[in-house]
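Values quoted throughout were computed directly from the atomic coordinates according to the rules given, and no laboratory measurement underlies them. Worth saying up front: this structure is predicted, and the values here are computed from it rather than measured. Cβ atoms are built from the backbone, for glycine too; each structure is taken alone.
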Structure 1
Amino acid sequence: MPSSVLYMSMSLDGYIAAPNDGPGNPGGDNFMRLHAWGLTPDGKQRTDGTAGKIFDEYNATGAIVVGRRTAEQVDHWGGDHHGRGVPIFVPSHRPPGPSVANYPLVTYVTDGIESAMAQAKAAAGDRDVLVQGGDTAQRALEAEVLDELQIHQIPVLFGGGRRLFDVLPSRVELDIVRVVDTPESTHIRYRVRR
């Protein structure tokens, strides 16, 4: 059965963005440290080893649910996150900005995270739904519509920035599905216990 899966790189002290994260500096200062595990020295996505296998899973997803902040910081990936026509759903209580009119695969969903996830799962068919954005992950956990978390635990302490789980409303129990340890990152996949 297809799952909704959060893919997130995170420092050991829980940060998904470094200090000074904002529109002019997406991810904050030295943000790419969190993603070096999956990139070649020239900044391209790795296709070999553990990173390649994880990116194959990531790129095989059939739809995306992403927070507005994340979507707008990257201008909705130019309307095509995977480069293969995968629909993007953005839960938001405000209407989208004008650039979205240029991106037919991007849909702003105004009636909640549950609706955004249901639409994404319907669009994804038998493939998983990729979830991105810290606030979106927290709301999806609270609404019990996030199935799994793929956390890439990076061996660095940021000491500040944006934490992934700062505002959880209640305790969430997880089961470990898979652990893959590499020198660059420990990749831990969890299933949300229901």
Structure 2
Amino acid sequence: MLFIELLVPAGVFDAQERRDLAGRLTGRRLLAATDGETVAADPGVIDLFDSLTHVVVREEAVWNAGGRPFDASQRAWYVVNVIVGMWGREMGEHLISRITAELAQAEGAPEPRVMVHVISLPEGGYGLHGRAQRSRDVLRSIEHAKTGPVAPVQDGMIVDPVCGATVLLEDAVILERDGRTYGFCCPHCRGHFAKQMEAS
């Protein structure tokens, strides 16, 4: 459910290098937990996001940075536009750090020259199967894709009952209902779950 557009100056990368860069920015790579991270997405949800992620790499013939034309003898610049549907606020920091890390690894440099734009769409601004998808539609798809955690949940962690993300309890969006505590990765999942509970 991501559209990722990677812009690079023309002539810096050959066709295979551009394919390799695109392969680093798949939904699976960007949404999987990495060393030191405490949030992990459900494997089925990662499969769903990966199947609906599109990555394009575009070479730009004209590139000015800092008011000057790009010099091919310098390190490359990257601009990445990521359209994330309705979850820009919730996914922004994670995507920026993961995209930057993937480009750093590809370049073999500690910090690539990259600008990442995480772009949210308004409710109903994402289309799939010929119709506008609202957050509830996407959350239903996510619930159906969920397969369960791959490892036991550690102390201080909680599994979001909607999307299956494992979240630090202290960072979770909490809902107390009927003497039970539920934790969510974001307000969208919490709201969806609360509406379902009210309807049943």
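Data overview
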quantity: Which of 1, 2 yields 35, 18, 14 [semi-axes √(5λ) of the Cα gyration tensor in Å, calculated]; calculated: 2
quantity: Distance in nm of label points 7 Å out along Cα→Cβ at positions 53 and 93 - highest-scoring structure of 1, 2; calculated: 1
quantity: Origin of the value 1.2, where distance in nm of label points 7 Å out along Cα→Cβ at positions 61 and 109 was derived from one of 1, 2; calculated: 1
quantity: Winner on FRET efficiency 1/(1 + (r/R0)^6) of positions 21 and 133 (r between Cβ atoms, R0 = 25 Å, to 0.05) once structures 1, 2 are ranked, highest first; calculated: 1
quantity: FRET efficiency 1/(1 + (r/R0)^6) of positions 85 and 157 (r between Cβ atoms, R0 = 25 Å, to 0.05) - highest-scoring structure of 1, 2; calculated: 2
quantity: Read-out mean count of other Cβ atoms within 10 Å over residues 69-76, computed value 19.0, structure in 1, 2; calculated: 1
quantity: Highest-scoring label, criterion being relative contact order in percent (Cα under 8 Å, 6 or more apart), among 1, 2; calculated: 1
quantity: helix-only ellipticity at 222 nm (-39500 (n - 2.57) for each DSSP H run of 4 or more, over all residues; to 500) from the coordinates reads -10500; which among 1, 2; calculated: 2
quantity: Answer label among 1, 2 for the case where mean count of other Cβ atoms within 10 Å over residues 77-84, calculated from the coordinates, equals 20.1; calculated: 2
